[in-house]
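Pasting the structures here.
Quick note: the coordinates plus some simple rules give every number you see, no bench work behind them. Here the structure is a predicted model, which is why all the values come from computation and not from measurement. Cβ atoms are built from the backbone, for glycine too; each structure is taken alone.
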Structure I
Amino acid sequence: MTNYNALYTPGDFENEFITTVIEISKGSMLKIEWNREKHTFELDRVEPEIFAKPSNYGFIPGTLDEDGDELDTLVIAPEALPTGLVIVSARILGVLNFEDDGEMDHKIICVPADDRDSGSQLHKLEQLGEQWKAKIEYHFNTYKDLKKRGTTKVLGFGTPEDAITIIKECVERYEKKPTT
């Protein structure tokens, strides 16, 4: 059996570049999750249309966030990116600090490093604008509302330096986890 975990690393995060794997395409209502034990992408549920993902959504391999899952990414790109796509080099713009059912569930915000359309000009979260940040905050504060169970809370945005600190903690957590 192939050791998929060995194929991917978190990337050169200390220099603001990460590897990320797309789970959910921008605009999708499909909640797809990576199953690290089976090495498969699995459909967890279908969300209501009003809660379609406002950006491409993925994870950084070789990391574990405080919620026990891989560290999430929000990948800014001009188009929806397909599930399973590996972006070997994405530039960190910042982090969304997010609490889901009482557990920290950070989202690293990034762009493909070689996006010659618009991403190559993006180096700071502020360049995405206040409307983009408001849309992301609204999505993550409300996407569980129709379930009538669970709570979510956006705790603000952070800098690339904040993101690097979180990534480092998540890499250390991943390296300390028991092997199965």
Structure II
Amino acid sequence: MLELGTQAPEFNLPDVVSGRMVSLGTFEADKALLVMFICRHCPYVKHVRYELARLGADYGGRGVGIVAISSNDAAEFSDDAPESLKEMAAELRFTFPFCYDESQDAAKAYAAACTPDFYVFDRARRLVYRGQLDDSRPGNDRPVTGADLRAALDAVLADRSVRSDQHASMGCDIKWKRGNEPRYFGG
């Protein structure tokens, strides 16, 4: 896991919808930055997909830069190929860029472990939150509220400290290309 206080790793990835390149510089005017590692096929992402869209609608105009990144191996998981991700973004009416990390370098730089995985950075682009959306999981009958992630975003927007009791995300492992697994996963 990235340590709290870590500077946001650089990335430069194509948005599957517009084709334009998206980087940290895209969000330089924003007070906070939310980086989400998601995909299309994962049951955990499917479970929270509407809340992801709501986050974009609720925070996109409030000084929070938001980017979703899919790093899964599209050759093995065709639902996570750029065209399919573009369809997902359209279906859910995402208001934020949805980028494809073909090289998987962004996932490695962020030490992303699963989908979904969430990172919140402050204005100085220091990591202040890395954790779960909320405590809802497929089959546990808890409502999807985004409570944990929303609390972190609200704290940054209000110039308050983010709570230190953060719970790791749960979901499907990043689908690494054969031989491309990061060292922290035994590759």
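Given 4, 15, 21, 25, 24, 10, 1 as the derived value for P(r) over Cα pairs in 5 Å bins from 0, in percent, for residues 9-64 alone, which of the supplied structures I, II does it correspond to? The correct label is II.
Given that Rg and Dmax of the Cα atoms in Å, derived from a single structure, equals 15.3, 46, which label among I, II identifies that structure? Working through the options, I get structure I. Matching task: 28 is the computed value of relative contact order in percent (Cα under 8 Å, 6 or more apart). Pick the structure from I, II. Computing relative contact order in percent (Cα under 8 Å, 6 or more apart) on every structure in I, II gives 28 only for II. When mean count of other Cβ atoms within 10 Å over residues 17-24 is computed across structures I, II, the figure 14.2 traces back to II. Each of structures I, II was scored by distance in nm of label points 7 Å out along Cα→Cβ at positions 89 and 129; the highest score is held by I.
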